[in-house]
Structures are given as C-alpha cells and as structure tokens.
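Some structures to go through are shown next.
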Structure 1
Amino acid sequence: MPTTARDAAPSGGPVRPDQVTLTLLAAEDALALLELEIRNREQLLVGAPAREDDWFTEAGQRAAIAAAVADREDGRSLPLTIRLEERGTTRIVGRLNLSGITRGAFQSTSLGYWVDHAATGRGVATHAVRTAIAAAFGGLGLHRIQAEVQVDNDASVHVLQKCGFAEYGLAPSYLRLGGDWADCRLFQLVDSRWQPEQGA
C-alpha cells in the first residue's frame, strides 16, 4: 500500500496525538472501510493499486480484510485502521499497513497509509505514522521502515519528513498505481538502537 495523504482543505483544526489511534484490522471494520473507500475513490484511484468493482462492495472488503488478517497471522504484515476521536465519537478515518515484513539479515518493513480526504491537513497521518514507528521498532523489533511515495505526492513526503524519514533514492516505474506505472521517491527510517533478540 503506497503512502497517500493528498492535499485537501482541512475540515477542522489540528488534532492531538491522543485523538489518533491505530487498531488491528478486523472483519467488523468492513462497512466503515467500504464507505471510506467509496467516498475517497477518486483520490485512491490515483494513489493506490487499480481496484475491480467488487472491491467497492461489502463482500469485497470482507475478502480483503480476511487476506490481510491471514498475512498478519503469518507474520508478513501488520494491517491497521486509523481512528480519530472527536466530540466523544471515535471513527475510522483511514488505513495504515506495515507490509512485506522481512526477518533475517533485513529486519525491515514497508509502510503505507491513506487518510480520508475530509480528515487530511490536521496531523492525523503524522500521528498515525509516529505510532506505527513505535510499533515497528518496539513490539515488532524491526530495524528499518521503508516508504515509497509518488513523485507528486508532496503531502505524504511532508508527513514522512516530519516523522524523521530520510529520502534515499528515486525509482522510475516502481509501483503500478491508478492503472499505470508510477515513479516513486524512496524513504527510510532506521532504528540505530536496534539489538538482536536474546538467543537469536
């Protein structure tokens, strides 16, 4: 999942870190995610892999969630929802995924996220990414996080830079997004304090 935080007019003021939480993706999230996918379809058509029409159905979302949960159980990814608490209500406003988790000599994962266009510009993505960094370097015990951003997605670049990611390259025709191959800027964040697990 590529990083996607396209420019949009914020619908409210900046949010506090404690208003943004990440929760494990679950089957009961299907309807909320379906509504978000439909509402953000135009933005996601540009910054995400091309989707068949059945993706935009409850059955399609349930199938995608089941596949993501299976990957998590196999240790290959950590699929999460981004939730925002406001005025006593908490709602899903996006997705964040740590995918392609690789152990051995690499100890790395790829970060991807997207946020509802109605909630962008308020710091939601930044708080979510910072929480994901803590999970990757904490509970998952990884050494490196990478992220790929389309060359014109300045909003996502800004989020990554605020979170300490360093740009290390440009990859032409790197990801097939929106039905075409996209050039991507490559970023990484390394945990310099990483130590192998005892006995590993």
Structure 2
Amino acid sequence: MTRPKIIGLTGSIGMGKSTVAGMFADAGIPVFCADTEVRAMQGPGGALVPAIEAAFPGSTGPEGVDRDRLGHQVFADKSALARLEAIVHPAVAAKRAAFLEANAAKPAVVFDIPLLFERGGHEAVDMIVVVSAPEAVQRARVLARSGMTVEKFEHIYGLQLHDSEKRARAHHVIDTGTSLEETRAQVAALIASF
C-alpha cells in the first residue's frame, strides 16, 4: 500500500511553526496539527475532558479543560505531566492515524508536532522540517503573547530540545526570522523539491 510522504514539521515555541504550517496548507498539502487536535479534545464536550478531570480534579469546567488550573497542577511536577501525557498522547496518535488514512492518496502530508524530537516522533516521518528564528526574535514573539510570563517561557523552553540541536537534526530548515514573503518562498521551494 502506498502512502504519502510524511513531513514532520517542528520548531521550538515562538519560532513561527503554526504560520509555516498554514503556508503548507495554503499550498494544498494536508496538515495534521497536534495542538489543534488536543485543544478540540480538551474543549467543551471534548473526548479527553472526563479522563483529565478524573486524573486532575478541578481542572475542567463547562468550557472543557481550564488550561490555567490544569497548568498549576502539572507545571512543575514531572510525574503529573507524565500522567497527563499518558492520557493525551494515545488519543492524538489515533487522530493522526485516521488523518493519514483519510489522506492516503495525497503525495505528501505534514505532521505539525511541537515535540517531534522530544517524544520520538521523528522516527515515524520521512522528512524533518525545522522552523527556526534567531533567539531574540523567538523570545520577543513568545513574551508578546497574552498571559505569557518570563517564568512560563523559561519552563517551556527548558522542556524543548534546543533550537540548534533541532536544526542539526533537520533535513530542511525554514528561517522565519525574515519577512513572511521570504518564508513563504522557502516553503514553496521545499514543496517544489518533493
């Protein structure tokens, strides 16, 4: 059975990965976004809400998972984070498998996975594309987000493989420290090379 070329798209927080994923989608390449799937499964009536509430009492409400309340329970507790991931990751994997099956006839698909290297997902893709920008640009982008603090940024940053390591392990790097037009041109050139 043939399947599409699987492009693993990753990048550290604030690097512009979502923007680049949108560029792939705009070019007709189906994109599976792990974060989008997680938000849907944790939203109002989401499939994961009951299991998360059972494991982390008080972390959900009528709008689904309350990310701040859940964050307080798992933020600095590695065992709590591991329990949460044991709930979330298998559900995301099932959604990803269904996406791949639905797009089996396409020449290529993108798996947008923030922790591609950190969780071993790089072993299940054909090409790794890392989205990268200078560290000062990354920091400014992240700290401009609503509700973001230096402490939260440093925590997230510490959980992720360093950008230089990701770039070294990539088949291709998309530089988002440039204009949107230049970034879009890089994506188009990459797609043309398939």
Problem set entry | Identity of the structure behind 36 (criterion: relative contact order in percent (Cα under 8 Å, 6 or more apart), calculated), options 1, 2 | 2
Exercise. Given that helix-only ellipticity at 222 nm (-39500 (n - 2.57) for each DSSP H run of 4 or more, over all residues; to 500), derived from a single structure, equals -8500, which label among 1, 2 identifies that structure?
Worked result: 1
For this session: Given a value of 0.95 for Rg/Rh (Cα atoms, Kirkwood Rh), point me to the structure among 1, 2 it was derived from.
Result: 1
Exercise. A value of 0.95 was derived for FRET efficiency 1/(1 + (r/R0)^6) of positions 20 and 44 (r between Cβ atoms, R0 = 35 Å, to 0.05); which structure in 1, 2 was it taken from?
Worked result: 1
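FYI, it's all coordinate maths here, none of it is from the lab. Source: prediction; values computed, not measured. Cβ atoms are built from the backbone, for glycine too; each structure is taken alone.
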